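Participant: The data blocks that follow each hold one structure.
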Structure P
């Protein structure tokens, strides 16, 4: 999601506010949790949500990217009173908090885009609210 938001900001495209907020995690932390969770495998399977502990505002993240890129941020849509947020308390209790904060992830994403980092051009469609990707 961070890439999608940052990419829209740097390309002067409006950022949809329909998702309102989100949580995210660095891939390295997600991989660590996935590997460590193998020790918990059982039947029947248990659910375990893995993401960062912070709830980020789409508007605030977009505005931060705007500051970094020196761009005025444009928005579209209205903020919703609902969002798809993961409750990851169980994972955090088992494995501890992720090592990389959301603030650092935003900075890293901005640096990657500014350095011309390669992308797969596969948007997450984070703004989709009806499950049609």
Structure Q
């Protein structure tokens, strides 16, 4: 855990005011503090992994990311089954917090202009969409 990391504080501080939507041995999920869509959740690993660039091509990282996606899909399926769902990660320098987090959206974006923050912006990086 990183003491200065706001997401580590959410994970490891039982008195946190953040309401967890999901909590298991690997990840927690909660609503984004500045939601950009009809539903906007974050799924984060309990282990402090700074960004997507810190993930390696190894089984445990594939397993973690697929678990994060599965948790996000389950939450959106339950809370917004009729909506179109989108999932993805920001790459540095476009990420706001240096703790890996999967954005999980039930569209539409609200307000609509917020969609620009979650476009892939190829070839610059920006947002990496996760295939559902």
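Just so it is clear, none of the values below were taken in a lab; they were calculated from the coordinates. Since the model is a prediction, treat every value here as computed from it, not as a measurement. Cβ atoms are built from the backbone, for glycine too; each structure is taken alone.
Participant: semi-axes √(5λ) of the Cα gyration tensor in Å was computed and gave 28, 18, 13; which structure, P, Q, did it come from?
Facilitator: The structure behind it is P.
Participant: To test your reading of the models, identify which of P, Q gives 27 for relative contact order in percent (Cα under 8 Å, 6 or more apart) when calculated.
Facilitator: Q
Participant: Consider the structures P, Q: one of them gives -11500 for helix-only ellipticity at 222 nm (-39500 (n - 2.57) for each DSSP H run of 4 or more, over all residues; to 500) as calculated from the coordinates. Say which.
Facilitator: Going label by label, the one that fits is P.
Participant: Follow-up question, since we're still on this one. For mean count of other Cβ atoms within 10 Å over residues 33-40, the calculated result is 11.9, so let me know which of P, Q that is.
Facilitator: P
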